[in-house]
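Peer 1: Next up: some structures, all given as structure tokens.
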Structure 1
Amino acid sequence: MTKPLLLLWLGVVCCISNESGFAQTSDLLAKADARILQHRTTQRQIRLFDQDGKPLPAGTFIRLTMQRHAFLFGGNLFQFETWDTAAQNDEYQRRFADVMNFATLGVYWYQFEPQPGQVDAERIERAAQWCRENQIRAKGHPLVWTYEPPWTANLAQAAAEQALWQRIDREVRFFRGRIDTWDVLNEPCVGLKQARERNAAALLRTYQQYGVPQVIRRSFEEARQSNPDARLILNDYDNTVAYENVIRQAIADQVTFDAIGLQTHMHQGYWGAEYMWQICERFARFHKPLHFTEVTLLSGELKDPNDIETETQRQGWHSTAAGEQRQATQLEELYTLLFSHPAVEAITWWDFSDAHAWQGAPAGLLRKDLSAKPAYETLKRLVRQRWWTPEQTLVVDANGQVTLRGFLGDYQAAVVDSPEQKAFFSLSKGSSLIDVTLNE
């Protein structure tokens, strides 16, 4: 497909928020489509063979269908199987799978092991299996954080430390093959302070004994040993120089982490395109993929800028018609901006539904009754239409090849007159020629 036609799929940015107040915002967004075309698409020759290894004859009609994005569009799946009825559970899962290919599963220690040695893994196992069946990558969150089971406070120092490291090894090893992406260490910038405030005995003593850099190093070592092929993420909400320094030290200590997690909860209001771009630019300097792990934009009343209290679950915090339109407009701007940045690998929305959302906020893409907000429809349009390669029927040339231009991701190739002759392949940056054997 030609470049002009592809640009038609990408669309034109028509909703530019004025809330950020930066003069360069419109320029950043005006150039976003060009960046998306450069970084999120490619053109490749696909060489096709039959099941005997012979090139397909010239003139054969081939249908190419996109199956899944390489980019990770995610949400937390915390409400999996928590609804009152089977119909509600089905609707929640259907809407999630319709737009997401990446799911964060809550593997919080205090929930997973409420009593020593007694783990509650069944629902997480079912969620991970559902993800696999729906071609959704599952991520575990988090392995090390300052919400611990109360029984750790009764352990001696050595036993508490050992319980922490065993917790990492057990979960990563147990879920290997089902959950192979992990937020390993959560919020190290304030870890010591949080651990003290929350009486997270095991982590508090370990931070005090070794310091933040060594806790990071040991946490990732344990996870890596338990699953050498896992994708391991360092995650924090502190997007200041403090987090940059933590990352810089971890790299100097040769900690083998694979991506930088950035939380962006915007309960007090959208931060604006230019500030979000600055975050991308600053953390891209570490030459690791960026995961926006916890993105929140509200569809109701915003929190007071001075209100930093996060522990209370507020009641009566509702979505509004005006707030929902604002949320949808801001989501479109934010996702367009982040998708256009070459360092960004994943965006995870927090929470998927208003029901039981963090702080009780109207943060979901779905309302409490599971109906879709405009933001959900906006994201679905972006992911499944504007940034999706349309199905194409191409003719094999004399070299047994077709040329595909499309978004990076997974595709199916099938012979039009004989659809049982098919195969799957991935469109990625790299070699200009991709060999595909049908029915392999």
Structure 2
Amino acid sequence: MGANLKTVLTFAIMAAMLAAVGVLQSWSLALAITNMCLVSAVMALGVNIQWGYAGLFNVGIMGFTALGGVAAVLVSVSPVAGAWQAGGVGILFSLVLALATIAAMVFVHNKLPKSRGRSWLLFLMIIVGLIIIRWQYAPSVLAIEKFQPAQTGFLGGLGLPIMFSWFVGGVFAAGAAWLIGKIALGLRSDYLAIATLGISEIIIAVIKNEDWLTRGVKNVSGLPRPVPYEVDLQSSPWFHDLVEKLGGSSLPSDALARQSALQQMVIESSSLFVKLCYTGLFVVVLCLLLWLAHRAQKAPWGRMMRGIRDNEDAANAMGKNVTKRHLQVFVLGSAVVGIAGAMMTTLDGQFTPGSYQPLRYTFLVWVMVIVGGSGNNLGSVLGAFIIWFFWVEAEPLGQWFIGFVTSGMAADNALRLHLIDSAAHMRLIFMGVILLSVLRFSPHGLLPEQIRR
């Protein structure tokens, strides 16, 4: 089977599976799964840029995703005037002091010759800087977090359209990746994995505990939307007319019953319309990133990255700066993951730091890339759709499977009841079976990387 035909066939099967959910369960659920599949596809694409292009083993995906969520809060939430008056100036002054301390240390490091005296001076500058910053920072944070803690307790954001945060989330993740890469990219692959995992946990810990920034574990809910609200659609005459025009043939003829059925149809259609709006936005972003990733992969830069991935020693011998190129691709892939993190927070309408877990935001994304086919951008997208689909549908499929297996047992059988109650845990078994099956029968993924020589 040709590569192009296989790609079309696998995506067609995936579309049929989503359509089956719409027919057998509900179209609202099918669209909800589709939207999260699109966000996961963007995330998997970022990981594929790092691993598939350059062989960088980054297991800190969760941290970059969370930075995208932070961007959604800092961009879209309106500033809290009372919190700024209580301690905003102190926070800004602390930031200025921190930047000044860093600049002074860089100046001393560059101007003084390497010696024990320079090391002691830099150590002293760190201690003095931390004391001064803490003296200003601590009371400011306390004042901010005391201001209406049940409703706010943080500084808020800029009050801009939330779609702007998608770009800002990429910038935040790229900046963090640059700092991490300057330190960790010189390490061996296994040490790089440990370093990125540890830094990711540090990012999550900071987000959870710095309430003045994003309310911490108290969460930020009610984020603005880039799409209409259901209640606004339900009160809009044009939407009523549209629903009646499209579904009027299925409404009863009796006037009172027709009006009641139409109102229920409007409520259901408003939810579908909102989800379709999100789908359209996410498809545009995914297609744009796919086009850019494809152009980069086919360009001389992409061929160089594959050469570095396959044989670093040969690339070094040819005069390529391997560390610099690794830093480039690490920053680019992390930026894409940050965009996905902002998109996901936008879709959820809330920022919940406690929900960031390595299983969901690191392990599962890696499974998507492996199952789809590392090095192939469309393969990563396909893997994201397959894995997230079965992650959501594992529970109903598990209940059906357990019900079928235990159909011969009595209704009150203790083993049968225990298995049915455990159906929710079938998703982990599903993930393992899918991963092992793909690794056994298609070791390079469902859509392997196509290398033209």
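Taken together, the values in this text are just the output of simple stated rules run on the coordinates, not laboratory data. All values derive from a computational prediction rather than experimental measurement. Cβ atoms are built from the backbone, for glycine too; each structure is taken alone.
Peer 1: Supply the structure label, taken from 1, 2, corresponding to mean projected area of the Cα convex hull in nm², for residues 54-117 alone with the calculated value 8.7. Numbers along the way, then the final one.
Peer 2: Numbers: 1: 9.3; 2: 8.7.
Going through each structure in turn, the value belongs to 2.
Peer 1: The value 0.90 for FRET efficiency 1/(1 + (r/R0)^6) of positions 206 and 366 (r between Cβ atoms, R0 = 35 Å, to 0.05) was derived from one model only; which of 1, 2 is it?
Peer 2: Values: 1: 0.35; 2: 0.90.
Only structure 2 yields this read-out.
Peer 1: For distance in nm of label points 7 Å out along Cα→Cβ at positions 70 and 350, which of the structures 1, 2 scores highest?
Peer 2: On the way: 1: 2.8; 2: 2.2.
The structure with the largest value is 1.
Peer 1: Quick one: helix-only ellipticity at 222 nm (-39500 (n - 2.57) for each DSSP H run of 4 or more, over all residues; to 500) came out at -10500 when computed from one of 1, 2, so which one is it?
Peer 2: Numbers: 1: -10500; 2: -25000.
Derived from the structure labelled 1.
Peer 1: Out of 1, 2, which has the highest value for distance in nm of label points 7 Å out along Cα→Cβ at positions 398 and 430?
Peer 2: Going through 1, 2 one by one, distance in nm of label points 7 Å out along Cα→Cβ at positions 398 and 430 peaks for structure 1.
Peer 1: Compare distance in nm of label points 7 Å out along Cα→Cβ at positions 94 and 166 across structures 1, 2 and report the one with the greatest value. Kindly include the intermediate steps, with their values, before the conclusion.
Peer 2: Details: 1: 4.5; 2: 3.4.
Result for distance in nm of label points 7 Å out along Cα→Cβ at positions 94 and 166 over 1, 2: largest is 1.
Peer 1: Here's another thing I want to ask about it. Figure out for me which of the structures 1, 2 the number 0.30 belongs to, where FRET efficiency 1/(1 + (r/R0)^6) of positions 198 and 270 (r between Cβ atoms, R0 = 25 Å, to 0.05) was derived from the coordinates. Working shown, then result.
Peer 2: Working: 1: 0.30; 2: 0.05.
So the calculation was done on 1.
Peer 1: Tell me which structure, out of 1, 2, gives 31 once relative contact order in percent (Cα under 8 Å, 6 or more apart) is calculated. Can you show the working numbers first?
Peer 2: Working: 1: 27; 2: 31.
Checking each candidate, the match is 2.
Peer 1: So P(r) over Cα pairs in 5 Å bins from 0, in percent, for residues 222-325 alone, computed for just one structure, reads 2, 11, 14, 11, 9, 7, 7, 6, 6, 6, 6, 6, 5, 3, 2, 1, 0; which one of 1, 2 is that?
Peer 2: Structure 2 accounts for this read-out.
Peer 1: Sticking with this structure for a sec: Which structure, out of 1, 2, was Rg and Dmax of the Cα atoms in Å derived from, given a value of 23.1, 74?
Peer 2: Values: 1: 23.1, 74; 2: 25.7, 92.
Answer for the origin of the read-out: 1.
Peer 1: For FRET efficiency 1/(1 + (r/R0)^6) of positions 46 and 310 (r between Cβ atoms, R0 = 30 Å, to 0.05), which of the structures 1, 2 scores highest? Write out the running numbers ahead of the final one.
Peer 2: Details: 1: 0.05; 2: 0.90.
With respect to FRET efficiency 1/(1 + (r/R0)^6) of positions 46 and 310 (r between Cβ atoms, R0 = 30 Å, to 0.05), the highest-scoring structure among 1, 2 is 2.
Peer 1: A further question follows. Thinking only about FRET efficiency 1/(1 + (r/R0)^6) of positions 318 and 374 (r between Cβ atoms, R0 = 25 Å, to 0.05), which of 1, 2 has the largest value? Please report the intermediate quantities before stating the final value.
Peer 2: Numbers: 1: 0.95; 2: 0.55.
Checked 1, 2; max of FRET efficiency 1/(1 + (r/R0)^6) of positions 318 and 374 (r between Cβ atoms, R0 = 25 Å, to 0.05) sits with 1.
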